[in-house]
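Listed below are the structures to be examined.
Read-outs: derived from the displayed coordinates by stated rules, not from any lab. Quantities reported herein were computed from a predicted structural model and do not represent experimental measurements. Cβ atoms are built from the backbone, for glycine too; each structure is taken alone.
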Structure P
Amino acid sequence: MRCAFIFTILVLTACSRSDHISNQSSETEQTPAPAATKPDHIFVVWFENKAFSQVIGNSAAPYINSLTAQGTLFSKSYALFHPSYPNYIAFFAGDNYGVTTDDCINGATLNYKTMYSSICAANASFLWYSEDLPAMGSKTCRLGNYVERHNPTTIFLTVPASASVPLDSMNLGDTTKYKDLPTVACITPNLVNDMHDGTVEQGDTWLKTNFEALINWCRSHNSIFIIYFDEDNKKADNHIPVLMVGQHIRANYVDTAYHDHYSFAKSILHWRGADSTFTSNLAHANVIRNIWK
């Protein structure tokens, strides 16, 4: 049964469209060994422009740091580019496709397979939630504290407007609805709450206020919650904080292997049984393996 029939009407709309998709790479490789578990849900909350040392061990982020005892901290996680936009695109599509600035892109111009395409082809569902997005599928460049560059879904011909939705449609206050959330969801706060224009403390408080219940739910419902950063504070090494919490994720564990946006994207796809090799970048990326308990 297709994923569209086992999720909410919103997710049905997002995953029911069939598009022509062109692949960057025809390269194939043997599928990696399966994960220790197949998560029912994977949530990725994106924060902005902070180095590993600016968040991990920082007293201004007490909630995020408290989660290290509950999950796995990735001590050698790295972004790929400066500035933001190409990092989001690379994570979502396995390549930055020539985008090197934060300039807005007028309309959907890229006709490539993406995380959305791959997840839905595997009979699962994907949505990108953005705080302060004015309407489903909006292609506005910027409105208030919402910016296009933190939401890469809008520039791909292969992604329908229904895959990009306002954050309040998650209905986070109703824990009984968590099971109906999409299989994979990316979530971007607005410019203040993502630590870009606001402080580390503001972002940490926003995360606890809005997502503590969902994070706790993930720890008992075969789901994963990932705290993620697009890039560091413009340093050459681009060392970012990443933390993962979930029912089957090792607690109080530090993963010291090298990971970047491609390896995290590939791992998410792989864990859900979706194609994780549709670009050469993804094909050559490593799959995260040592985090399961």
Structure Q
Amino acid sequence: MIPRNVIFLLFSALSILFFWDPLRELARLSLKSELYSHIALVPLISGYFLAARRETILAEAGTSVLPGALVAAAASILHLIGLSQGPGLGPNDRLSLAIFSFVLFWIGGFVFLYGTRAFKVGAFPLLFLFFMTPIPSAVIERFIFALQVASTEVTEVFFRVTGVPVLREGFVFQLPGLSIEVAKQCSGIRSSIALVLTSIIAGQLFLDSGWRRLVLVLAIFPVTVFKNGLRIVSLSLLGAYVDPRILGSELHKSGGIPFFVIGLALMVPVLWLLRRKKKD
């Protein structure tokens, strides 16, 4: 009898071949788009957690033919819908549906071969694979707009605190000799995604209840907005009172890393409070 693990490896290889075109497109996207540069890390992180739980998963292994087949069938139907609606979908949404279908199909095979009890043990790393899916355009645009609006409000507060004379018109701030726009690129969406993934992993490692993990993830929004406002005001003041060329420099284009570190630092006390609450 062929070992279960060998069958699953063969199934995984066939799944990759079946979804080869969208997976290849996803690889190209992750290399050229800063928004999706995290995608390459997702299967590695999932693989780590699966390996860490390998013995427990295998101890619970037992086939669940019908549930697994239903999940795989649903994934196949979604993929076929995506193929048939291809011309009506944008490239991002078409790829999003295809990758979502791939992950769902692969999970269906896992449930089929290892059973629902093993799935429950490995639920986190298996479901984490859905972060390989590009975010649908409608969702990402709304989230970017929300961050843009909130960041603009916080930026105005920071300007008032500094006492700098400023006039606001929508997303634009008029400073002495300088005009600053809080554009979509200033929304902090890339760092937000990185912070969300980091908080999900931290919650899995350090927190033991769903509501605490959810609070940790939800804290990302105010933290991102705060550090966005801090970055915008800092660069604006440097441009207005030190050197206007700073706003077109590498510091402006790639200066998000120090503020991402600030975001991480702000998340530490939130995690600490949630862990302390758990102990209490």
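Out of P, Q, which one gives 0.91 for Cα Rg over 2.2 N^0.38 Å as computed from the coordinates? The read-out comes from structure P.
Out of P, Q, which structure matches 13.7, 37 when Rg and Dmax of the Cα atoms in Å, for residues 151-230 alone is calculated? The read-out comes from structure P. With distance in nm of label points 7 Å out along Cα→Cβ at positions 79 and 175 computed over the structures P, Q, the top value is the one for Q, the highest of the group.
Where is FRET efficiency 1/(1 + (r/R0)^6) of positions 15 and 215 (r between Cβ atoms, R0 = 30 Å, to 0.05) largest, in which of P, Q? Provide the component values of the computation, followed by the final result.
Values: P: 0.75; Q: 0.25.
Result for FRET efficiency 1/(1 + (r/R0)^6) of positions 15 and 215 (r between Cβ atoms, R0 = 30 Å, to 0.05) over P, Q: largest is P.
Give the label, chosen from P, Q, of the structure having the highest value of Rg/Rh (Cα atoms, Kirkwood Rh), for residues 111-166 alone. Present the calculation step by step, with values, prior to reporting the outcome.
Details: P: 0.98; Q: 1.40.
The structure with the largest value is Q.
Using helix-only ellipticity at 222 nm (-39500 (n - 2.57) for each DSSP H run of 4 or more, over all residues; to 500) as the calculated read-out, with -24000 as its value, let me know the right label among P, Q. So the calculation was done on Q. Given 22.5 as the derived value for mean count of other Cβ atoms within 10 Å over residues 95-102, which of the supplied structures P, Q does it correspond to? Answer for the origin of the read-out: Q.
With relative contact order in percent (Cα under 8 Å, 6 or more apart) computed per structure, which member of P, Q shows the largest figure?
Values: P: 34; Q: 16.
Ranking P, Q on relative contact order in percent (Cα under 8 Å, 6 or more apart), first place is P.
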